[in-house]
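So, here come the structures, one by one.
All of the numbers you see were taken from the coordinates with simple rules; none came from a lab. Keep in mind the model is a prediction, meaning the values are calculated, not measured. Cβ atoms are built from the backbone, for glycine too; each structure is taken alone.
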Structure I
Amino acid sequence: MLVEGDEPRPLGFYTLAATAVALAALPDALAKRLPRYPLVPAALMGRLAVDADHRRRGLGAFLLMDAFARTLRSEIAAFAFVVDAKDDAAAAFYAAHAFRPLSTDGRRLFIPMAEVAKLFA
């Protein structure tokens, strides 16, 4: 949760959970480099929200980078970072941060953790 000073209302927050992605759902170029297990481990951002009064200040990107950093520091292995965009605007936000579609409807998106790690190198 992101707060400012003694303000009781949070500026924004996100949630993280462990999940798995079907190997068959990944692009062939990535899937062929992975072990042939039916599922690969991933981190799921269940929700990313910024208070309406504090939007357009870069807080969403800040929270996303914080979630990336926490996932990288985690002792739980994850091949990818996954999000479920609630609408087209959210999908565009994630696409601007190098996420790619994981499903045919375009709302489940992912970025390989190897690419996330390069952001912090």
Structure II
Amino acid sequence: MNKDNFVNYKDYYGSVQFDPDQEIFYGRVEFIRDLITFEAQDAKSIIPSFRDAVDDYLKSCILLNKKPNVSFKGSFNIRISPDLHRKLGVYAASHQNTINNVVKSALTEFLDHHYSP
């Protein structure tokens, strides 16, 4: 999936695919736990279908008195080797820093050089 296959609405991101056998566009809302899907018969209809799916989801959450899932909460778990974890901890402590701040700096630097929205 590349960034050109994503649509955005109300801070929700939908992935868009095409099924040549059924000749439909379809997608799902990414980065949340709830399952929200959408589809359309043509390219012009897929974005309105995505927006309708998000709006329906948000209305359903209100009716169910449920807090909607949000795409990015600002925290995530990452699995690394114990050796890398140790090196990261030692580096952070020896620089009077936290693991969280070191990881944020490393991710910021990486994305500044490798990602252009």
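Observations on the structure shown:
- Ranked by distance in nm of label points 7 Å out along Cα→Cβ at positions 72 and 88, structures I, II are led by I, which has the greatest value.
- For 9.1 (mean count of other Cβ atoms within 10 Å over residues 32-39, calculated) the corresponding structure among I, II: I
- Answer label among I, II for the case where relative contact order in percent (Cα under 8 Å, 6 or more apart), calculated from the coordinates, equals 22: I
- For 20.9, 58 (Rg and Dmax of the Cα atoms in Å, for residues 40-95 alone, calculated) the corresponding structure among I, II: II
- For distance in nm of label points 7 Å out along Cα→Cβ at positions 24 and 56 computed as 4.5, the structure of I, II it came from: I
- Each of I, II could give Rg/Rh (Cα atoms, Kirkwood Rh), but the derived value 1.12 comes from II.
- Given 0.75 for FRET efficiency 1/(1 + (r/R0)^6) of positions 8 and 48 (r between Cβ atoms, R0 = 25 Å, to 0.05), calculated: source structure among I, II: I
- For -7500 (helix-only ellipticity at 222 nm (-39500 (n - 2.57) for each DSSP H run of 4 or more, over all residues; to 500), calculated) the corresponding structure among I, II: I
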